Structure P
Amino acid sequence: MSVPFVHTHKQNEELYIILKGKGQFYIDGEEFAVAEGDVLRLDSAAARCMKADADSSLGYICIQTQTGSLQGFTETDGVPVDTKPSWL
């Protein structure tokens, strides 16, 4: 498995969550290893590609969203409610 070409995006940043396996990422001229549990956030302008290691598959989720589209931060966006789960 690989994305065999280096590319950027016009509008979307990406969040990669590595679910299984091992591989290599190339981002803006840097090459580095990734493995299960790693999370990467890539700006839309970041030049990128990836590949699985020869002895591994690479399972991941990629979430795209428009760059700069976050309207607020978790710290100010969260609103407490009166109900609770049994463990609280």
Structure Q
Amino acid sequence: MVDLLRERPLRAGELAAAMGLSAPAMSRHLRALRANGLVEESHPEFDARVRVYRLRPEPMAHLKAWLEETERLWTRQLAAFKAHVERPTEGS
């Protein structure tokens, strides 16, 4: 769903069809994403019954920053482990 919304905003029905989900199941997913601030909904002026969903960029930017920091941490840890393993032992 995130990949689909990354491309462009979509109506709930379009998302449900693309994901192979029923409308009620898609509604539950979208409700959870909205509650957690990951997506936002809007209504086109021509029909207030239609709901269009789009990703909110802020949470994704925070996730990306966290992933980059985690990757840097693991890179440092693995480099230190490699250096430790490759260090010559005494008496060798």
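Each reported figure results from applying straightforward, stated rules to the coordinates on display, with no laboratory input. Note that the structure is predicted; figures quoted are calculated from it, not measured. Cβ atoms are built from the backbone, for glycine too; each structure is taken alone.
Values computed for the structure shown
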quantity: With mean count of other Cβ atoms within 10 Å over residues 58-65 derived as 11.1, matching label from P, Q; calculated: Q
quantity: Given 36 for relative contact order in percent (Cα under 8 Å, 6 or more apart), calculated: source structure among P, Q; calculated: P
quantity: Given 1.21 for Cα Rg over 2.2 N^0.38 Å, for residues 2-41 alone, calculated: source structure among P, Q; calculated: P
quantity: Kirkwood radius over Cα pairs in Å from the coordinates reads 15.1; which among P, Q; calculated: P
quantity: helix-only ellipticity at 222 nm (-39500 (n - 2.57) for each DSSP H run of 4 or more, over all residues; to 500) derived as -20000 - corresponding label from P, Q; calculated: Q
quantity: Structure with the greatest value (metric FRET efficiency 1/(1 + (r/R0)^6) of positions 18 and 66 (r between Cβ atoms, R0 = 25 Å, to 0.05), set P, Q); calculated: P
